[in-house]
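Only the coordinates and a few stated rules stand behind these numbers; no lab work does. If you're wondering where the values come from, they're calculated on a predicted model, not measured in any experiment. Cβ atoms are built from the backbone, for glycine too; each structure is taken alone.
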Structure P
Amino acid sequence: MNVGLQALISLLVHLITLVLTWWALQGLKIDDLFRHPKSPQVRVLYVLLAIAISYPVAEFFLSYIDWSLTLPKIYG
């Protein structure tokens, strides 16, 4: 596969999973855990949580795509 196309697909998958993870985290009611739920520290924590969750999910999907593209090479 073209290296540029592979990089573009990787970027898109990572961004999509980051947005989906951010959206899913907004549904959690964890404001009770923080003294100041609207503080910049809590916002940074949300961003870091979204990145920490979305990275392995994106890597899983990218690995799955890579494996499915190389699977036909078994036969030949």
Structure Q
Amino acid sequence: MQHKRKLVFVCSGSDCKKSGGKALRKELKENFKHGEFKGQCKLISTKCLDMCKTAPVVIVGDHFCKHATIQKIITQLKKS
């Protein structure tokens, strides 16, 4: 089953928050509202994904972005 919008899961565990996950989520939210991906993505906050050593962690579709940055996430969104 294909989703109309791409799903982006952002870990909101304590280690991910400390490693910049909170700011990353905020930046993604703004990008999805006003940027090139407007209306194309659904941002979902999750509990800890248990990958704390590679924080922050973001799942784009079925790909895990470890040590996630906005550039890595946008690159992955363009691929999928």
Out of P, Q, which has the highest value for distance in nm of label points 7 Å out along Cα→Cβ at positions 5 and 37? P
Figure out for me which of the structures P, Q the number 12.4 belongs to, where mean count of other Cβ atoms within 10 Å over residues 21-28 was derived from the coordinates. P
If distance in nm of label points 7 Å out along Cα→Cβ at positions 13 and 29 is computed to be 3.6, which of P, Q is the source? P
For 61, 22, 14 (Cα extents along the principal axes in Å, calculated) the corresponding structure among P, Q: P
For helix-only ellipticity at 222 nm (-39500 (n - 2.57) for each DSSP H run of 4 or more, over all residues; to 500), the calculated result is -9000, so let me know which of P, Q that is. Q
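Quick check on the output: 36 is relative contact order in percent (Cα under 8 Å, 6 or more apart), derived from one of P, Q. Which one produced it? Provide the component values of the computation, followed by the final result.
Details: P: 44; Q: 36.
The value was obtained from structure Q.
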